[in-house]
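Below are structures written as structure tokens.
Quick note: the coordinates plus some simple rules give every number you see, no bench work behind them. Computed from a predicted structure; not experimentally measured.
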Structure 1
Amino acid sequence: MRVVKSPAEVELMKEACYIGSQSVNLAMACTKPGISEHAVSAILEYSSRMSGAEHAAFPPVVAGGARAT
């Protein structure tokens, strides 16, 4: 990984961060008692893809209740 990024690379990184933050915000807004971790994960993936992401860098880690510690 190079330390110095081209302007195009910086823009792609900014776009990826924006898509990621918007997807997390949407998933948080959709979270309510009784929603499954699987459903929250699906919301994250759907939102990311619909916003232009080709794929996630890693699978979302969604945990609730006793599994969230």
Structure 2
Amino acid sequence: AFQALFNHVRDFTELGESFNSNWSNYDRCIIFAPDHGAHYDVVKKKGTHGENIEEDMDLLHFFGIYGSNNI
């Protein structure tokens, strides 16, 4: 589960860097918005979506807003 977390962070970082590089001439916003908590299923030995309960709805979202490089 921790490796999956690290993979998601690595991949989102790569996506964000590419996004900013390729869309730098435009105003833009990037958002990381998971829809549920992440859990580890000990039976399946991999991550699972979580449940539709309040504890799984308390999530952190991250965003960045960038202006264009055009003047």
Structure 3
Amino acid sequence: MIRPYHEADFEIVVFFWFEAIKVAEPEIVKRMGYEINGAREYFKNVIAPENKMWVYELNEKTVGF
């Protein structure tokens, strides 16, 4: 099921997003020393407020966004 993002989805969505960044932009992550705590802060202050997001649930578990 696809549904709108809710604040309760924050941790799992940030995890998915950060994992994707590490794959897509590994050199930037390494050069900037980017870690999950910084990703949380950036996601909370920039990504979430500026974007309408959706999550995908399978068997009541969020598996993507």
Structure (1, 2, 3) behind the derived value 1.00 of Rg/Rh (Cα atoms, Kirkwood Rh): 3
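Relative contact order in percent (Cα under 8 Å, 6 or more apart) computed as 29: which structure among 1, 2, 3?
Working: 1: 29; 2: 39; 3: 51.
Checking each candidate, the match is 1.
Out of 1, 2, 3, which one gives -19000 for helix-only ellipticity at 222 nm (-39500 (n - 2.57) for each DSSP H run of 4 or more, over all residues; to 500) as computed from the coordinates? Before the final figure, lay out the partial values.
On the way: 1: -19000; 2: -10500; 3: -13000.
Going label by label, the one that fits is 1.
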